[in-house]
Structure P
Amino acid sequence: MGIFITLEGIDGSGKTTVSKMLRKRLEEDGYEILLIKEPTETPLGKFIRSGVLGAGSGSAKAPDAMTALFLFSADRTVHIDEIKEKLNYLDIIICDRFIDSTYAYQTAGLNNTAEDEDLKNFILYVNEFILKQKKFSIDRTYLFDLKPETALSRLNGRVDKIDGFDSRPQDFFNSVRNNYLCLSEKYKRRIKIIDALAPPEKIAGEIKGDILKMLEKNKMIDKSDK
């Protein structure tokens, strides 16, 4: 059984660049690795890209947090079944965005009212409920932490990367970052914070080292079960 890794962080934090470096290095060591992302490439995932992520950058209106939550969750529920099957023969699957993105983005900009707190808690509940029902877990999440002004400056000129979220003001991304950091406190064992200001080569090396430790631990568990 392979391990499942997720990469999180605001756009411009370097997740895509590092994931490609990481795949190359791990494949050179003989590991079978797959890079995937959410939303998926299924019809529902493509609808989310246009109807949720694409909304706000044009004339379309972005759906509210509750609607977005159920769309992302439906796409993810099917995705998990595919991931579980592939983990039977792959060593590592790395997913660009997963449950933490749903919370970080859909609760960004909310206040501390009772209603907003209820929504935050509900999103956390749905995320955890899906994992529990599917008997599925994330082995490690790497949170690429970066100040929004730096991340947004990296996105300058990358018009193809601008979507309904990217076009929002910096205050929105400050809130997204704070949400991610709150999740890192809640899930300390799972989420490892990465300094996204570091060179991509250094980050890839740091993550690779951590992944190799997890793979070695899995081998020891497998041997003890035999």
Structure Q
Amino acid sequence: MLKRIKKITVNSVVLALFLLLLPVASIADGIVGLELEVSSQVHEAAPWSNGDVEVDNIDLRGFNSALDRYDSVRVTLPRPIVRAGKVTLAVSLIRDGEEFKKFWASARVRLFKDAVVALTPLRKGHEITIDDIELIRAEQHGSQSIANSLEEVLGMTAKRPINPGDIVKRSYIMPMTLVKRGDVVILKIENEKLMVRSQGKALQNGHRGAVISARTLSGKEVFGTVTGPGEIKIAF
């Protein structure tokens, strides 16, 4: 008789614990499911590729998991997403084809992009080489303009000191000056049938691709494109 009472008591305790935990599990599932749905719709509304975006810190304090049983969810943003950061959104819960509850919520949108990072200390005026930088995946904050390819940085010069580990912003670099005002330069005139080279003097500073003025040995002012260190190709 004692064993039977113990068995009944143990079974009752197990059943009570199961019934007690069941609502908790259902509530957790409801919150998680709603967070996933909100995250998915915010991803779709973001103007960037899904692979570049993460959505977290979702605040659903207007949702009651025990009462708000829904069939589907509609997320509405009062204004378009134009930058990463906190966004406010309206969440509509739909049951039996009709909206039965709407509340305000919020989430954080995080944007990740390729970014160039310094591997070595880059002093002001240093010409950047492949050994100085690498490409990583990094979070982009606000509207800062980050260099997102190695080609964009290679051959440029640092406008300010850049420490190892720093992400290289476009405002940190500038084209390398290949011709300085007053330099003696090679003036090149080239086409399919003609190639003429002579000396001249640069009248302006210039980086690769810049159009600057120069003076020939005869004193004539001409304009040309900087093609390399001390070289200017004259339009002909």
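Values in this text are rule-based calculations from the coordinates and carry no lab data. Nothing here was measured: the structure is a model prediction, and the numbers come from that model. Cβ atoms are built from the backbone, for glycine too; each structure is taken alone.
Hey, Cα extents along the principal axes in Å derived from one of P, Q reads 121, 45, 33; which structure? Considering all the candidates, the number was obtained from Q. Sorting P, Q by distance in nm of label points 7 Å out along Cα→Cβ at positions 193 and 217 from high to low puts Q first, with the largest value.
The maximum of distance in nm of label points 7 Å out along Cα→Cβ at positions 113 and 169 over structures P, Q, that is, the highest value, falls on P.
For structures P, Q, calculate distance in nm of label points 7 Å out along Cα→Cβ at positions 89 and 201 and state which one comes out highest. Walk me through the numbers before you get to the answer.
Details: P: 3.6; Q: 6.6.
Once distance in nm of label points 7 Å out along Cα→Cβ at positions 89 and 201 is tallied for P, Q, the winner is Q.
For which of P, Q does relative contact order in percent (Cα under 8 Å, 6 or more apart), calculated from the coordinates, equal 11? Source structure for this number: Q.
If helix-only ellipticity at 222 nm (-39500 (n - 2.57) for each DSSP H run of 4 or more, over all residues; to 500) comes out at -7000 when worked out from the coordinates, which of P, Q was used? Could the numbers behind the result be given before it?
Details: P: -17500; Q: -7000.
That value comes from structure Q.
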